[in-house]
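Engineer: Multiple structures are listed underneath, in structure tokens.
Values in this text are rule-based calculations from the coordinates and carry no lab data. Being a predicted model, the structure only gives us computed values, none of them experimental. Cβ atoms are built from the backbone, for glycine too; each structure is taken alone.
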Structure I
Amino acid sequence: MTTTRTRVAIIGAGPSGLLLGALLHKAGIEHVIIDRQSPDYVLGRIRAGILEQVTVDLLHEAGVGHGVDSDGNVHRSIELVFKNTRHPIDVTGLTKGKVVTAYGQTELTRDLMKHRSQLGLPTVYEAAEVQLHDFDSTHPEVTYSKDGVSHSLQCDFIAGCDGFHGVARASVPLGAITEYEKVYPFAWLGVLADVPPVSSHAIVYANSKRGFALCSMRSMTRSRYYVQCPSSDKVEDWNDRRFWDEIRTRLDPELAERMQTGPSIEKSMTPLRSFVAEPMRFGHLFLAGDAAHIVPPTGAKGLNLAAGDVKYLSSALIEHYQDKSDAGIDTYSQRALSRIWRAERFSWWLTTLMHRFPESGAFGQRMQEAELDYLVHSQALSTSLAENYVGLPLDFG
């Protein structure tokens with residue numbers, strides 16, 4: 001077995017792990033990233049890409065903001081469709097100038113990978129049998145095998161950025177962690193297509209008697225659309241024609257007429273769940289991103305919450321090494337969870353408001369429509385929606 005040493009072992013080479021690595025490198029903190037998948041597999045994960053200003057600022061802080069600056073599309077409003085009528089919400093006006101930016105997670109991950117490669121920073125892909133040891137002591141260790149050779153990576157801290165099904169959270173003793181979960185009785189069918197977005201300046205959220213629909217974009221020539229469907233549906237149940245016919249029925253007539261269709265280049269089924277694991281620190285092991293929490297995609301918070309975790313964690317580690325203080329480490333879990341639960345609340349509320357629930361019936365539909373009508377005519381409630389949509393500040397509350 002070969003043995004090496006670093007300061008921070010980062011498990012997971014997705015956006016959160018790569019972003020944490022970029023911030024630690026900038027602060028001169030030695031680290032290694034380990035992932036069980038290949039780079040192509042990591043880049044092949046199709047995810048949404050609506051970035052809060054906090055996330056964009058963090059990318060610039062890490063030195064990887066050029067891509068989102070050159071190719072991101074700034075959105076200043078969202079549009080709510082219900083009862084066949086579209087209502088704009090002036091997000092920027094209601095939040096004193098804040099915006100969100102559409103930039104695909106694949107492109108963001110590619111930017112982070114390229115940045116890391118250009119700097120020659122150590123990343124181990126296709127690592128097998130990854131295991132975490134002794135993270136409740138001051139001498140944690142990560143073991144793995146690569147190309148048939150066993151390796152031991154000794155470190156000061158382990159950052160678990162390896163997602164919901166990763167080894168990091170699974171390594172925590174059951175009695176040390178509490179998990180909260182809500183599974184929703186439906187899924188999203190998502191289609192990526194090389195067609196102009198039906199709205200070039202706003203994300204469209206539609207509530208209809210047939211279910212929820214969302215119209216988003218990757219660029220001015222590539223769109224990402226979703227429809228709510230039963231959890232039992234399979235991708236194979238939906239050919240392109242059925243998808244385009246269905247999403248049109250859930251939009252207002254003008255948008256339905258405007259929508260351009262084309263062959264899908266990617267199609268996926270996404271189950272919806274809310275999930276939080278508490279706490280997010282276990283001795284010298286920290287959880288971040290999807291390893292600690294999942295939100296329904298309705299509020300576009302998943303990647304942004306991960307970025308917030310990374311900001312808190314990177315600041316805590318920098319403070320530990322540069323200022324010889326553990327104040328940030330000791331409060332990491334509390335600070336991160338405070339922001340996470342607020343985002344969980346918003347995502348749950350928006351999901352509940354926009355989707356058709358099987359048990360709610362006609363009464364539930366009318367109640368949703370009444371609340372949406374109140375929302376679009378109430379500056380107070382519209383402001384609350386806008387504030388949460390653009391992202392609450394890292395130091396909120």
Structure II
Amino acid sequence: MKFFSIKYIKNSEHNIEVIGADSKIEAIKIFKQKPIGIFVSIQEVQEPFSMKFERLKSFIREKTKSRKVNLLSYISSLRQISVMLDAGININSTLTSTIKSTDDKKLKEIFADILERLESGAGFSKSMQKYQEELGNLSVAMVDLGEKTGMLSDSIGKLADILQEIHDNRVKLKKATRYPIITIFAMIIAFVIVIVMVVPQFSSIFSEYKTALPFPTRLLIWVEKSIINYWIYISSGAISIFVIFSYLYKKTYKFHLFADKTMLKIYIVGQVVYLSMIGRFIYIFDRLTQSGIPVIEALKTAISIVDNEYLKSRLLTITDRIEEGNSLTNSFKDTEQFESMVLQMLEAGESSGALNAMLSKISAYYKAKYVNLVDNVSMLIEPILIAGIAGFVLLLALGIFLPMWSLADAVGG
């Protein structure tokens with residue numbers, strides 16, 4: 001796009017309007033559609049800084065804007081849809097009523113577009129796929145399950161229950177991590193105050209006596225100088241790393257795979273992600289096979305709801321192994337993601353013909369482990385927090401008190 005500066009007269013005064021267009025003719029046409037004055041002349045110019053700034057603001061606003069819908073509003077809408085479908089009301093009338101009753105603007109727009117697609121002959125799950133990022137893979141998978149089994153109201157009701165459970169667990173996790181987060185922020189603030197206000201005073205005193213400073217004090221002084229003199233570079237570097245990481249995570253599959261694999265190894269965080277993903281996978285797989293969906297198709301649908309790319313890539317090997325003629329248990333074993341007890345339960349269910357009963361028990365097992373982990377997050381983080389506080393206090397104590405003894409020796413000398 002090019003930019004053109006148009007001079008015009010309004011109320012006997014000369015004014016300038018900058019218009020973006022592909023050519024001068026198009027710019028003049030755009031100007032004439034705006035009844036703002038009498039056209040005088042036109043010339044091509046560089047894009048004004050104000051326009052660049054507005055474009056940058058729009059880009060940042062779009063990137064930082066959450067694409068996810070409000071979870072509680074979405075759950076409420078799902079429960080309404082489930083009840084109305086169960087009462088025998090058709091899906092079009094149900095969505096129309098849901099659009100009227102919800103206050104969430106984003107949900108209104110999404111449901112309105114889905115309704116329009118349904119009226120043009122598309123399926124419900126197909127219509128939802130466009131909004132997979134906003135509604136989540138789980139929503140598309142559960143609606144697809146409902147359409148395949150003829151139990152759409154039941155599947156949507158179960159979806160609402162699962163999302164409610166996810167929301168409740170998030171609330172629990174936030175409550176459990178609130179104290180550690182507050183403590184960490186307090187430590188950071190205290191450290192910055194000591195570095196910026198206390199250390200410089202010691203540094204100036206010690207420089208007068210030319211005493212050799214101990215390593216902890218030199219470390220504190222180095223940190224202080226780095227923060228004071230290079231804070232803009234440190235901030236720019238941190239932002240650059242975040243932007244590059246986000247770009248590579250979204251655009252490069254290998255990096256995405258590596259990042260997700262690394263996430264699973266992080267203390268507590270990895271276990272929370274693993275248990276939530278595997279638990280959902282087993283639950284959906286169980287529901288699909290109970291409804292008579294073929295195993296391969298059920299596995300593909302269940303795997304599609306897994307958000308961790310590394311975990312998904314490992315689970316996809318299950319379908320490959322089954323297609324090669326391996327048993328379900330051996331295929332699960334080849335992923336190296338399931339503990340021996342789970343594999344034994346799966347083998348027992350497969351050999352006895354009670355696979356779904358075992359899958360339900362495995363699903364309950366992962367759910368119990370996840371809930372137990374979330375309930376005990378604070379206790380698990382506590383040792384790390386205590387060690388961090390101890391190290392922080394030790395560094396400050398050594399950095400401040402050791403040179404005081406050296407200073408006393410220097411004054412005495």
Structure III
Amino acid sequence: MLRFSTAGESHGESLIAMLSGLPAGLPVDPTFIDRELWRRQQGFGRGGRMKIERDSAHILSGVRHGKTIGSPISIQIANRDWQNWQEILPVEEGDPGKHKSVASPRPGHADLAGALKYNFPEARYVLERASARESTSRVAMGAIAKLLLRELGIEVLSHVVQVGSAALDREATWEEIAALYPKQEILLNCVDTETEERMKGEVDKVLRTGDSVGGIFEVRAHNVPPGLGTYVNWDERLDGLLAWAVMSLQAVKAVEIGYGVTGAASPGSAVHDEIGYDAAGEAVTGFRRKTNRAGGLEGGVSNGEDIIVRGYLKPISTLRRPLASVDFATREPVKAAYERSDVCVVPAAGVAGEAMVALILARCVLEKFGGDSLTELLRNFHGYQEQLRSF
């Protein structure tokens with residue numbers, strides 16, 4: 001069972017990520033993890049925090065001589081901004097006069113709900129943990145999950161399909177999505193240059209007005225074999241696991257698999273993917289589909305096509321032009337508290353979405369093929385491929 005957890009606060013000393021259940025012998029490249037962390041920090045519309053942080057993974061355990069050893073992996077990611085917050089948020093009691101409270105809850109954040117739940121007089125501690133800064137830890141562990149999937153030939157990437165009202169009006173190919181990855185400058189991570197310019201215009205508009213903008217990112221898992229996940233129990237369906245994982249990301253308010261949204265308003269003949277057979281084709285089983293409206297999943301099981309998961313991201317809740325709120329202490333109407341913030345994070349959310357999809361797929365791979373070492377896992381996986389070829 002692959003398990004992961006995160007710890008740390010937005011302005012704490014560091015973030016911590018832990019991952020257990022990986023087989024021994026998996027090569028781990030720290031530069032690949034750092035590249036994933038860098039990708040999460042990019043995008044047109046990111047705020048001042050990204051000018052401070054230079055995220056880098058410091059592996060504390062579970063990897064020796066460049067390979068996993070079967071024990072839990074722990075990673076530390078330092079918060080460079082901690083030097084500005086040591087006296088504001090000390091571990092010890094410290095000086096209460098230096099505390100920086102969040103005196104009025106921000107609409108759309110966890111501020112009010114969290115303060116009520118934990119009986120806090122204001123929302124500072126809520127903000128610190130509920131912040132999307134936590135997704136940094138997920139990206140670090142997702143990078144390791146990606147390295148495992150690569151051993152099986154599976155790749156996971158994302159692209160942005162909509163920002164505000166600017167949307168990509170066609171389906172992207174895997175080759176187009178893969179071509180985005182090596183870029184050294186990431187604006188809005190869209191496969192179409194003209195559409196990306198229109199997306200940029202949406203961000204420029206909210207920058208001028210002190211607002212924020214959301215959008216849709218698409219995560220694509222390529223070369224996934226059929227048979228991951230199962231329909232036998234509700235909590236083991238791969239579509240459910242993927243939806244849960246992506247929905248858990250900060251600011252994601254809806255998840256779509258394949259053509260789920262448009263398919264709901266279409267006749268069945270325009271939704272379901274017809275099946276053909278070509279013994280000489282690229283598919284390991286010979287079975288093929290001309291379309292992939294199901295998003296690579298049928299009955300909670302991967303069907304051999306690319307898995308397609310879309311996350312619908314609400315606009316960032318912290319606005320430079322704050323919305324109406326109420327003061328925690330006086331209960332009087334005020335403007336919501338403002339903290340340094342982004343105005344658009346759709347490309348970054350896509351990278352975090354990749355991490356969550358990769359972690360779920362890695363979990364399903366390990367549940368199906370098992371193995372305490374990478375050698376054993378690959379032996380089981382190749383045996384399954386032979387079974388599929390001879391089906």
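Engineer: Between I, II, III, which one scores greatest on relative contact order in percent (Cα under 8 Å, 6 or more apart)? Intermediate values should be presented prior to the final figure.
Structural biologist: Values: I: 20; II: 14; III: 23.
Evaluating relative contact order in percent (Cα under 8 Å, 6 or more apart) on every structure, the highest lands on III.
Engineer: Here Cα extents along the principal axes in Å has been calculated and equals 64, 43, 42, so which of I, II, III was it run on?
Structural biologist: Working: I: 64, 43, 42; II: 90, 81, 42; III: 72, 50, 41.
Value 64, 43, 42 for Cα extents along the principal axes in Å corresponds to I out of I, II, III.
Engineer: Looking at structures I, II, III, which one was distance in nm of label points 7 Å out along Cα→Cβ at positions 169 and 201 calculated from, given that it came out as 1.2? Let's see the in-between values first.
Structural biologist: Working: I: 4.0; II: 5.0; III: 1.2.
Working through the options, I get structure III.
Engineer: Comparing structures I, II, III by distance in nm of label points 7 Å out along Cα→Cβ at positions 41 and 377, which one has the largest value? Could the numbers behind the result be given before it?
Structural biologist: On the way: I: 5.4; II: 6.6; III: 2.8.
That would be structure II.
Engineer: Hey, distance in nm of label points 7 Å out along Cα→Cβ at positions 281 and 337 derived from one of I, II, III reads 1.2; which structure? Don't skip to the end; give the middle numbers.
Structural biologist: Working: I: 1.2; II: 0.2; III: 5.6.
Clearly, the read-out refers to I.
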